[in-house]
Each structure stands twice: as structure tokens, then as C-alpha cells.
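Undergrad: Multiple structures follow.
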Structure I
Amino acid sequence: MKRVLKILKYIFIGLVSIYLIFIIGGLIIKNQGQSEIDEASIIRDGAKIATDKNGRKIEYFLYGSSDVNAPVIINMHGSGLDGTFEKAVNKSACKDLGVRGISISLPGVGNTDMKIGRSVIDWASEDLQAVLDAENVDTFMITGHSQGNPHAMAAAYHFKGRVAGLGLNAPLLPNDVTDEIGIAGALANESLKTTAQLDEIHNAYWFFGLYLYVDLFAPYSTTSTLVSMGKNVKNDTALVEMMRHTFGRSMIRGSAGNTWESALDVAYLWGFDPREINTKNIAVWHASDDTACPPEIGAWLAKYYKEKGAIVNFKNDNIGFNHMTFCSSHYRKAENSMIKVLLDGQNKE
């Protein structure tokens, strides 16, 4: 019995020590915040910087046509990635279709300044507005992938008639809407901490845990997770390399920004109702094997917007790519891309 108690004592001491390491490490990361903008990465990756009305710096990328009169599309990335991913996925299609492409790194990732406790709806009037002003853009189309969807929808909600096309790739919905319509929410929607909770000392372990996963072991751990979700993802070597690059680059100013972005109120409490969007040209693509964002969400959105009178292009393909289906090589080709669908949709209105 004494030996058992002694072992239990050592186990307890070990667990407490690990907990304290996570708390102390997390507090250090949280208090350090972001490092300065990485000028070398801006030059290397051809990024540009816009400044919003509050003085925050927003990183973005240009690709495709350089004709100032060409149609414009904004492509927004998902959680843990940065603007280089959407640039890599869409640049060939934009070039072939004569479209000006713009991808923007969300707050706290890449070289974009973080904003603690932000609302998704504020992103449209702050970050996106700053980029539109910098590039003299009036009317535009916008797409989102995964967590990029709330931002694409926020743009459509905020800018209304200026949005000529809305593309939703593996979409999700805010918790209040999924609760109301009785559809399961996206991955981890019930386990995340709110911004206020993340700011509490005893929850500082969250910062250290995400640091280990998305920073210290990036880009391998995060890339491996997405590759393992779809049986055919590993065969698209270009896509895997795009993921490796973006997961590594998104942390160049540290992991604190990405941790604040994981807050429940940022990810799932958007500050607007996407059902009030009145865009008439919409694409909703949601793979039937998606395990990160339930495909029932995409089907519901397609039906809802169609009943509101929108021209909706809906796809629920299953090619063994899971959450990354519509980023795969087939859909990166101009003729199969969401960009072409939205361009064609403008002509049908």
C-alpha cells in the first residue's frame, strides 16, 4: 500500500508540474503578444500592407490579372492558415480568367496585426475596407474556405450591392443559427473558450497548448491532420506543400494571435445574421465527406439562399479530400473553379 501511495504521489506531483509549465508558458506567450512585422517574409512572398481606420496593419496578396479594370475577387483562408494559401490555390485560375485576385491574412496570422476579442462583422468595415481602399476596388466577388466563410458572408452583409458574387467553400454557421435550425455546428464549437475566458490566468494553458501544436511543431502537425482527414489528399503533392508553407508562415509573428482567433466568440458568434444576406449570385460547395464542417450546413445554406431568390450553384462532391475537396488540383483549374462559376453567375442575373 505504501508503494502504491508513493507512486500516486509522484504521479500527482508530475501532473501538477506539467500543469504549471503550461500555465507559466501560456502566460509568457499571451503577455508577449505578437512580434514585429516580418519584413523578410513580406519581400519573399510579395505581400502588401494596408492600414485600417484604427491603425492596425493588414497583410494581403495580389495575383492573377494586373488590369485595374478587371473583375476583382477576394479569397479568404481558413483557421491556422494565412493569405498565401488562397493565393496559391487561386492564382492560376485568376490569371487564366482575367480576374484580379486578392487574399487577406486574417487578424493575428501572417503579418496582420491581431485584434483581441474582435467580431467577424467588424472585419468587413476594418480589414477588408482598408484593402479595398488601398487597391481602389468598388464592386467585387468574395469567397471563403472554412473559417474564411464567416468573413465572406460578413462582406456580403456589410457591403450589400457591392458584392457581385459570394462563394462558400465548406461553410459553417454561427452557434445561434445552428441552434435555431437544429443542425450540428462545426468542429470544436462547444469546447472553445471565449475571449474573456482565455484572459483568465487558469486558462493560460490554452496558449501553450496551441503553441506546441501550431507553432513549435508547425507546419508538420497541422498539415498531417488535414492530410489524414482525406484518403486522397496526400496524392495532391502541390496542395500538401501549399499547406506546409501556409501553416509555417501563419506563425511568423508568434502563436498568440492565432490563439485569440480561436476564441468561441470570434469563431462562432459573428455579430450578424447570415440569413439576412441578399446577394443574388452565390456558390455553395460542401463535400459530402467533410468531417470538420458538417455538410448539412452547406445543403441548408444552398436551399435557403435559393428560396430567397438567389442563383445558387451547389456542389457536394466526394473525391476523398474531405475538408480540402474544393482546394484540390481539379478545382484549381480555371474551368472547374468557383471563380468561373461566380463570373458566369453575374451574367445570369
Structure II
Amino acid sequence: MNAAPAIQSPVSAQPEPKAEAPRGKQRFYVGQSRELRFSLHDDVSPEALTTLHDKRAWKHFAVTAWQLFLTIASTVVLIKFDNPWIWIPVAFVQGFTVFNYTVMLHEVVHNAVFVHQRPGWMRFLALLYSIPSGISASQFTRWHLDHHNELGSPTDDPKRYHLSPKRVARWYKLLYFTPALFPIYFRAAKRETSTYPAELQNKIAWERRAAMAFHLSIAIGLLIFDWRMAMRVHIVPVFFIFPIAFAMNRLGQHYFINPLDPAQWSTLVKANFLWRIAFLNSSYHLEHHYYPGVPLYNLYQTHRLLGTFYRKRGMSAVNYSQLLWGWLVKNGVPHTNWRAA
């Protein structure tokens, strides 16, 4: 019988090696969220926390199997059918599935796979999940853990400082839904990576080259064989649908917040059943920042369990339609309270 897993403290991230701790980073969120941690402990029992943090490797790999099934099935359909009424919807499935490999990588980053440490397996899974989206597993890990530690800081949170739109213009925001996302993201990652130790920078560079070589080999091979098939199978899903999935998911993270309350530095999202499937429960990003060690298959239960806490703080959830309206129609400023605008 497995020993009970250690429960990760609320609103804390996985510790990083001290040798790689970035200069100037102060763990801003940890310092600003003391009251939040006490409030969460008042509303969520230790027994409930134990259940939420329960890790089952078979559940993780069941999700992985589902991802692989969608990848293979959609690829077969995209190869066989050139009718746009068939291949375009399937290309959306393929593109969202490619994005969701980053969600699976996210699980690895937070050690949400195995009860006990298995570094060899975790490294293998990190590389496996990072290649479909063309990113470096090591870069994503460092970038994401810094994001957790520095949430709320306009300068030390790498996602906010480098990736959030600096122009509050609808046309510029829409670029994140297009292939322009790739130069935007890689430019942001490059700037942050330049602050890392040389050894880590080299590791990131090799991982990125391997991922890019993987995608180039697929694209070139398909283009030589049949350029129309290449469009359906690879180019449209990866370069046109993936950015939509990425931008929608990010829209539900930290753009619409209450900057005066650390409990609301992430967006409280009301995701219906289809969105929960589409994003593998990663719509519950606020809950994830409260409890980073909760596996994705327990995030919906976490969302429901925190209902009383949300009501006490006067927090109300928004859906993706409301987020799109506030972001693109009302042209909301990122990392602010759009209701107060």
C-alpha cells in the first residue's frame, strides 16, 4: 500500500535548485499571499486536501493515452479526407491536442504524476510532452516555476513581463491567435533565458533544436509527398489552430484579475464540460495557483470545493465568452479588473 503523498502548501511552487535561483527574484507571490494561505486553511479541511493531492500514475497515463489516441486518429482522418467540412473540424482537434501536450508537461513540472520521485521517468515524459509544441522542457520548467513564485510582480513574473501584450490594442491582441504567436513567444522566452546560467541556456538550446528538427522533418516530408496533405496534417493544426488554443487558455489565466487581492491574481473561470475536455481541466488556473500539486484530474473537484471560499470573498466566475468580450470588444487592459474599468 502506497504511503500518503506529501501535501504541497497552498500557493507555493516546487522548490528550485539554489544554484539556479535567478538574481533579483524575491518569491513575490509567497510574500504577498500570507493572508490567503490562512483563509484557504480555514475553508478547506486537511482531509479534503489529502484527497485533492492524491496522485495516481494510471490516471495520468490514461490522459496521455487519450492524447495519443486523438493525435493518431485525427492524423489518419486528415490524411484520408480532403473535404473541408471534415478536415477543418478535425484540424481543430489536432491543434488543441498539440497544445494539451503542454498541459501534460505542466503536470511533470509540478511533480503531479508519481507518488514517489522517479527522475528518469519524469525527464522522459518532459521531453515527450514538449516536442509536439516545439518548446524546450527545461525552459518551460524554469519559466513556469518562476511564474508561480513571482505571480503579481510586473517585472519578475516572466510570463507577465515578457509575454503579456504591451500594446492595449485589439489588432495586437489578435496576433496572439495567429502564427505570429510563435515569434512573440520565442522572443519572450529568449529574453528570459538570457538571464539563466550558461549550462541551463545550453541545455535549453539543444532541446529547442531537437523539437524544431522534429517539426521541420515532418513538414518537409509531407510537403514533398503532398503539399495539400501537409497543410491538413501539420501546418494548419500546428501553426493556425495551436495559437488559438494557446491564446484562449492564456486568456483564462491572469488577464482579468483584481490586482488589490492576491486571492484574485488569477482568473476564476467557469468552464463547461466541453471546455474541461478541450483544455484537460487547465481552465481551473486559479485553483492551480492555490494548490500547484493537485493533479489535473482533481482540479474540477478543487473548483467545486472552494465554492464557499469564493462566495465569502465576493468572487464570481466568468466564462470564455465573457473573457473574449472583455478582452477584444471592451479592450481590457491585461492584469487589471475589467469590471472596474
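No lab work stands behind these numbers, since they all come straight from the coordinates. Being a predicted model, the structure only gives us computed values, none of them experimental. Cβ atoms are built from the backbone, for glycine too; each structure is taken alone.
Undergrad: With distance in nm of label points 7 Å out along Cα→Cβ at positions 74 and 298 computed per structure, which member of I, II shows the largest figure?
TA: If we compare distance in nm of label points 7 Å out along Cα→Cβ at positions 74 and 298 over I, II, the biggest value is for II.
Undergrad: Work out relative contact order in percent (Cα under 8 Å, 6 or more apart) for each of structures I, II, then name the structure with the largest result.
TA: Largest value of relative contact order in percent (Cα under 8 Å, 6 or more apart): II.
Undergrad: A value of 31, 23, 22 was computed for semi-axes √(5λ) of the Cα gyration tensor in Å; which of I, II is the source structure? Present the calculation step by step, with values, prior to reporting the outcome.
TA: Numbers: I: 35, 22, 20; II: 31, 23, 22.
Clearly, the read-out refers to II.
Undergrad: With distance in nm of label points 7 Å out along Cα→Cβ at positions 42 and 122 coming out at 2.3, pick the structure among I, II it was computed from.
TA: Corresponding structure: I.
Undergrad: Something else about it: Where does the value -12500 come from, among I, II, when helix-only ellipticity at 222 nm (-39500 (n - 2.57) for each DSSP H run of 4 or more, over all residues; to 500) is the thing being computed?
TA: Working: I: -12500; II: -16500.
Structure of origin is I.
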